[in-house]
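Some structures to go through are shown next.
Coordinate-derived values only; no laboratory data. Fair warning: this is a prediction, and the values are worked out from it, not measured in the lab. Cβ atoms are built from the backbone, for glycine too; each structure is taken alone.
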Structure 1
Amino acid sequence: MKLLLLAPLVAAHYNFPSFQGSKEYQYVRMIKGRFSHGGVTDVMSPDMRCNVDPNWTTPTETAPVTAGSVVKFGVEPKVGHPGPLQFYMAKAPAGVDISKFDGSGPVWFKIGGDPPKVTEKGLVWPSTDATSVSVRIPASLPSGDYLLRVEHTALHGAGSEGGAQIYIACAQVKVAGGGNGNPGPKVAFPGAYKPADPGLKINLYWPIPTEYVMPGPPVWKG
């Protein structure tokens, strides 16, 4: 009986295993809970960076991308819960191999996000049921090696602290054709979010929300 009750919940979990139509985990770092597709609930955990499986030893390849182009993550099986979609990037320091870069410290800047439409019946999320999600690499982003982080926050259980489920994956990308932009503001994971942030602690159902505050810093428009 317990298995029957848990099955719908597990089926609603999801992940972002492919990038630009690649094989699963070719360019995306392997996450913890690959088969359960579980999200991160502790926003103060280092898992908030990329939720990487520390036991995975197969090297992750680095995908070539062009500044100003639109890139895409595949979703497995689909975005199964209501909530915001956001994208961040972090540049590997000079002389550091991207495969060794863990994204620690205040190095992340936001490049995209999909806020909800506010209606009389509630918040409507553009990413719900999506089987792929996309973002434009800023045209003025300096060339180099980056982590590209996709994040979708499921808010169906977010009425109390720790109830939000944050689904995260990081692709390794090499940006070419970039400019001289200065991305920012930069934040750290963990640290960018707090458990009681209004975008993470919210009852979606009652009272019906009349606004929504996206977690994290503003989007860099470079």
Structure 2
Amino acid sequence: MSELKTPAVIVNFKAYSEVEGGKALKLAESCLEVSEESGIKISICPPMPELSLIASAISIPVLSQHVDAKKPGSATGWVTPQMVAASGAVGSLLNHSEHRMMLADIAAAVESCRSLDLVTVVCTDTAVTSAAAASLSPDFIAVEPPELIGGDVSVTDARPEVVSEAVSAVRNINSSVKVLCGAGVKTGKDVSKAIELGAAGVLLASGVVKAANPKEILRDLVQYL
């Protein structure tokens, strides 16, 4: 199912002003260029209004930033898995710290995405929540302590045990689920440390999206992979 090869680097564009309108496609092209020259599969999560445009224009994996446990029909303002699949995206983040979901809704969304052959990346914050998410059998779990997200210190330095404990907890529940880490990840050394801690890659945002030269940052991020 998964088009996200490991070690995985997923860049979440979020809703920063730096990726409004056509600027999202420009950043996506930078991610594509570095992915092609490095051989590392960089995946991207553009803003929802740009999802279909970027998925049709870019050959690296494109994921939605969120999907709801809703069926097609009377669901104004919600995003169905079917909409994500029809956009050309290959999967979606779920339960990001900025868009939390109830466990039952995560389970329903994962199951619906699976039926559509969509990759699921469930975000968590601790080993306990990671274990709970692993029981739902998503493709990936991305553990991110919320207090470090968007900061200048990587989780791999500030709280490395969060990563290693999440990896252990997930393996005990479902060894086929791969663990990513995020929160403060900005450099190649951060990515290298994440791999040493047992992660299969990283999920990051501001370090790339808000950078003056995203390609330079991306090249640094993948240099040790």
Revision key, fill the gap. Calculated from one of 1, 2, distance in nm of label points 7 Å out along Cα→Cβ at positions 78 and 94 reads 1.4, and the structure in question is 2
Check your understanding: A value of 3.7 was derived for distance in nm of label points 7 Å out along Cα→Cβ at positions 46 and 70; which structure in 1, 2 was it taken from?
Key -> 1
Review point. Which of the displayed structures (1, 2) returns the greatest value of distance in nm of label points 7 Å out along Cα→Cβ at positions 14 and 206 on calculation?
Key: 1
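Assign the value 12.4, calculated as mean projected area of the Cα convex hull in nm², to the correct structure from 1, 2.
1
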Study note, to complete from the structure: Structures 1, 2 compared on distance in nm of label points 7 Å out along Cα→Cβ at positions 22 and 214: the greatest is 1
Review point. Can you say which of 1, 2 returns -1500 when helix-only ellipticity at 222 nm (-39500 (n - 2.57) for each DSSP H run of 4 or more, over all residues; to 500) is computed?
Key: 1
Revision key, fill the gap. If Kirkwood radius over Cα pairs in Å, for residues 30-109 alone is calculated for 1, 2, the one returning 15.1 is structure 1
**Study point:** Identity of the structure behind 27 (criterion: relative contact order in percent (Cα under 8 Å, 6 or more apart), calculated), options 1, 2
**Key:** 1
